[in-house]
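What follows is a set of structures to go through.
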Structure I
Amino acid sequence: MMDFIFFFFTTLGLVILQTVVIPDFSWFPNCFDLMIINVLYLSLFSQRYWVPFCLVIIGSIMDSLSGAPFFLHTASYLCIYLIVFFLRRLVFQRSAVFVFIVSLASACIYQGLVIFSVFLLQGQMIIAATDYRLCIGQIIGAAVGIPMGVWVLGTVHQNFLHVVKQSCRQMARKYRG
């Protein structure tokens with residue numbers, strides 16, 4: 001239950017950061033999708049079967065708020081989850097190199113789906129060199145930002161669980177007598 005509460009508030013915070021805070025800063029005109037951090041963390045370190053259901057909900061929320069073609073975020077999050085789900089059985093998942101490679105692949109999957117959806121909706125003539133530069137910039141930003149974000153999310157999650165465990169012990173001592 002505590003994991004669900006943590007991921008609920010993490011998702012809420014990342015959605016607010018992605019849709020409200022970052023677009024107002026000129027430093028981040030076109031930031032990568034921050035939800036990929038949450039998706040990768042859930043995919044790498046959660047063994048529960050509710051993760052795909054949560055990813056569909058998170059993707060639907062982001063599809064509704066982003067203005068991108070509907071089901072783009074949901075499809076990319078589920079693709080990322082499936083790739084990580086199958087790869088983590090073959091490779092040591094706690095490796096920093098594995099997290100870096102998976103985060104780079106996740107950013108490429110997301111950007112590939114964005115370019116593909118633009119191509120389907122508006123044709124080849126609309127895709128200009130600036131779109132490719134934008135995608136490459138977002139992939140480079142994601143290659144740096146996602147592994148750090150997964151590490152920070154893991155650290156915050158461990159601290160959250162530690163604080164909850166400590167408070168449960170204190171409450172048990174207090175009310176036991």
Structure II
Amino acid sequence: MKEFFKENSYNFVKCILNQVAMTMFGLMLAFATIQNETYLLISSLFSIAFYLFLTYIMFWEIGGKDRIREDNGRKKKTPMHGFLICLVANIPNLIMGIIICLTKNAAAANEAAGNIYFVVNMLARGLEAMYLGLITLYSPNNPIAFLLICLPAPIMAEIAYLLGNHNFRIAGLFGIKPNLKDETR
């Protein structure tokens with residue numbers, strides 16, 4: 001376990017930085033389109049797609065690098081490696097989702113629970129701003145939504161990791177060939 005954290009600490013930080021960058025992007029789009037529900041939905045879907053695309057690129061590369069180490073015998077094959085890395089990076093989101101679920105019903109009866117719910121809800125909406133449009137439009141009062149939005153990134157990370165580990169490029173399906181240098185072909 002200690003080796004897993006030591007080996008992947010850079011990847012954890014990179015995941016968190018990607019999320020922070022997409023938070024800024026998502027907030028910018030949400031604030032620009034908040035007046036129109038259609039534009040808010042489109043901008044939210046675009047920011048989610050862009051976030052998942054960044055996750056895909058990052059984990060495809062990790063999977064490709066791990067494949068080289070596996071082929072050379074320096075690393076054992078690890079199932080669910082991409083999912084686990086992204087899940088560890090999403091622990092703050094999961095904790096906030098759990099706190100929101102636990103304090104939502106108690107918020108009306110208990111002032112402290114209400115304060116905790118309010119603060120954590122605002123933090124979650126800020127840190128997961130790429131999903132802000134979907135939550136605002138379709139699930140503004142459902143605390144389960146904050147747990148569900150933690151799933152797409154780890155799932156995409158695992159898919160990308162597996163594709164990178166097998167050197168399969170999605171762009172190849174569309175006839176797009178990578179621009180490789182002569183020495184890497």
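Just so it is clear, none of the values below were taken in a lab; they were calculated from the coordinates. Because the structure is predicted, anything quoted here is derived from the model rather than measured.
With Cα Rg over 2.2 N^0.38 Å, for residues 89-160 alone coming out at 1.13, pick the structure among I, II it was computed from. Spell out each step's value before the answer.
Values: I: 1.40; II: 1.13.
Checking each candidate, the match is II.
Upon calculation of helix-only ellipticity at 222 nm (-39500 (n - 2.57) for each DSSP H run of 4 or more, over all residues; to 500) from the atomic coordinates, which of the structures I, II produces -26000? Could the numbers behind the result be given before it?
Numbers: I: -26000; II: -24000.
Here the read-out was taken from I.
Computing P(r) over Cα pairs in 10 Å bins from 0, in percent gives 9, 31, 30, 20, 8, 2, 0 for which of I, II?
Attributed to the structure labelled II.
Given that relative contact order in percent (Cα under 8 Å, 6 or more apart), derived from a single structure, equals 25, which label among I, II identifies that structure? Present the calculation step by step, with values, prior to reporting the outcome.
On the way: I: 25; II: 35.
The structure behind it is I.
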